[in-house]
Structure I
Amino acid sequence: MDHGVSSSLVEKVKLEIRDFFNLPIEEKDKLWQQPEDIEGFGQAFVRFEEQKLDWADLFNMVTLPTHLR
């Protein structure tokens, strides 16, 4: 891909993501999403407790526009 990001940086990010998701839940919970915010660790698609979905943890970061970082 010609997105301007070096392959070494892509690999470093992959390793950091893997390491984050291998942390104990107590550590990941420190970065839990705040109400009405999609940034952070959590399950962004869960709208109510009774909702049935396949399990999917995620970590979401706003990168663009830059003023929202």
Structure II
Amino acid sequence: CDGAYSYRNNKTAYGGLLINHIGMYAWGFARSLEANSIVQTKLWGIFHGLRLALAKGFTHICITLDSS
């Protein structure tokens, strides 16, 4: 999961990838939203990614984020 914030237009977006047990791409997602901070945006990305992973039948989930 990752999130981004544009200071120019005050908008945020997040996205992520779901990778299967052999490291192959399974699903991706991206959304824009109104959020107050990049931390809030990244948390929405985690939430959306977890919901998608569970809906697609993933049972072992590892979340990876960058620190910036």
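Just so you know, all these numbers are worked out from the coordinates, no wet-lab data involved. The shown structure was predicted, so the numbers you read here are calculated from the model rather than taken from an experiment.
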- Item | Among I, II, which structure scores highest (criterion: percent of Cα pairs over 19 Å apart) | I
- Item | For 19 (relative contact order in percent (Cα under 8 Å, 6 or more apart), calculated) the corresponding structure among I, II | I
